[in-house]
Structure I
Amino acid sequence: MLSFIIPTLNEEKTIEKTLKSISAYSGEKEIIISDGKSTDRTVEVVRKYADKIIVHDGLTRQNIAKGRNAGAKEARGEYIVFVDADVTVPDIDNFIKKIEVYYKEDPKLVAVTAGCLVYKETARMFDNIIFQSLALYFSFLNFIGFGAAGGEFQMIKREAFNKVGGFDERLAISEDMDLFWRLTKIGRTRLPVGLNIYHTGRRPHKVGWPRLLWTWTRNTITAFFFKRSDSGYDLVR
């Protein structure tokens, strides 16, 4: 059984496309929405797709690490699949079958992530070149045992996720990279070349690639060495 966990915050424009993609999976599954107290129609839209909806009730803003952990606490599946709210998985049955093969071939594998492609209708110059270059880089890092992943798609053994304590809620950014670093301490992680999800590319479109890459880089450094996020949360979420 797979537990799909999707963190949301004011995602009424994108979430239904994502949920239609996930709902097409024919295997045993549950879909968990972890909402950060949306003020638009997000919760209303997800009701016809989600098995569980968790709405943040705190007074302060919930970062994505807390949102994902809240969803994971409700998960019952053997595997937890974290998916961003602006993502679709092409031919999801075949996509998941490929990942299942990787797990069967490598008993020490605990987590798999994927590369990213921007939807053809929204892609801008260099979007997919940069995303695929990052995928190759992350694939190499995982191969040498230094876990690396974006947050758009992660399929993790629930036992391993719980063993490392889930996402570090102190991190507003680079929580996805940090999780894969820690997972490599108990097993292997992988990003198979050619395994891709699709998404809107809205973050680089919002701020531009130079600024976004610099924000990711400096937050990756501070997360790795100091276990904290640098500035720039609103640029990438």
Structure II
Amino acid sequence: MTRLSVNINKVATLRNARGGNNPDIIRVAMDCERFGAEGITVHPRPDERHITKQDVYDLKKTVTTEFNIEGYPDERYIEIIKDIRPAQATLVPDMPDQLTSNHGWDTVKYKDYLTDIVSELKNICRVSLFVDADERMVENAKLCGADRVELYTQSYAELYLKCKEEAVKPFILASRTAISCGLEVNAGHDLSLENLRYFHENIPELKEVSIGHALICDALYYGLEQTIRRYKDCLR
């Protein structure tokens, strides 16, 4: 079974735009779980433009499914992981001023750095490395000690409308490489109701997809409960 982890960053963005606590991200997270999501994902960036450090600590008290904390593994992030002890830490190569994640780790160039970080965190939780659909990067993620890779799927989403067969091909190869190395496979970024089913059909070994922006946008039209049901239907 492929788990759906809902990234609630955009909910926090909406809240922060006005101040106060509307929408209440704790209630949204609980509702996502109640409606069938098997995980909650957050990415607490240093500027706290969406999820704040306090949000993460508050969510720890209420999340009952898998809690996935994404982030660049600086001192602040590592402190959060050690305090919260989530089900999964997903390490992303984002710089503090990035609008959103836009590339995976170069697991060859940063092998020593990542190996040290992964080794420090593996005693706390499962560790996933955010990588491009590149067989070499996947192979080296295993050498870094990671438990999983999260395949960065923006290129798939962009090419899907032109040629879905070509769009998914590198992800099939990357996934097979991961499995052969003993890694489990997650995926995320720009997956949507439009392209998720085909992706899952071609990569059935997926353990988890993390979806935020598209899911929250769809919820404006369908409502959160119906939207989560539709995404889960794509993963059946």
Structure III
Amino acid sequence: MISIQEILRVYDKVELGQLDSVKLLNRVDTKFITKAGLLSDLLLVLQKDYLVLEVNEHRISHYKTVYFDTPDFFYYYQHQTGRLERVKIRIRTYLETGISFLEIKTKNNHSKTNKDRIPISGVKDLCDVKYKKFLRKKTDKKKVLNPVLEVLYSRITLVNKDFTERVTIDTDLSYKNEEKNVQFPNLCIIELKQDKTAKSPVREILREKRIFVSSLSKYCLGIASMYPQVKKNNIKEKIRNINKICYEHA
């Protein structure tokens, strides 16, 4: 069976610097969830319409993200209670390059996503005045933030040949905190990122394969899976479906 790496080698590549024209920091995101076992067939079909991001000769990148929340999980509950305006605060590290950013990701009541970020060395630097000022400008300065979750995953990034959209494909998802580690084998999260909802080859192909839109926050999935004390009524059904994908035979 042909491997994912072999399929990706056939793609024409795009380099990190070329992504400046398709940053999409103010964007509409659409997510799809499926089995990782279907990824080979999907990538073979998408080759004619997309380029693949290559970083330091790697076409599959590895990410580590540390999320922050308040002691009462204020930002988690923003999502779980259906707040249309919501925030995520994180430090994301691109493991191939070792570069990290402090990021504040917001979604407004029109479903537009905006991301503000600045370079940072690590969690310990959050005590620096520069980063405190950045957080105060973008969030409620009265809220105490703690690192609550570390997320690891692998990512393939595709860019359409018109440079008007990005597609990220995440696999090998795992979470950990100080007490436990949870993994989701065979889960594949596909996210289409556009300035506006428009016709897209990947959207059409996913529809043909009966892979439908499914709103999922990796952050909320991690908190609900790692912290038994949080309320999770609104995400229980999604976790049940994800466990079917991960642990039931095709």
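Bear in mind these aren't lab numbers, they're just calculated from the coordinates by the rules spelled out. Remember, it's a predicted structure, so these values are computed and weren't measured experimentally. Cβ atoms are built from the backbone, for glycine too; each structure is taken alone.
With respect to distance in nm of label points 7 Å out along Cα→Cβ at positions 93 and 133, the largest value across structures I, II, III is given by I.
From which structure (I, II, III) was helix-only ellipticity at 222 nm (-39500 (n - 2.57) for each DSSP H run of 4 or more, over all residues; to 500) calculated, if the value obtained is -7000? Label of the source structure: III.
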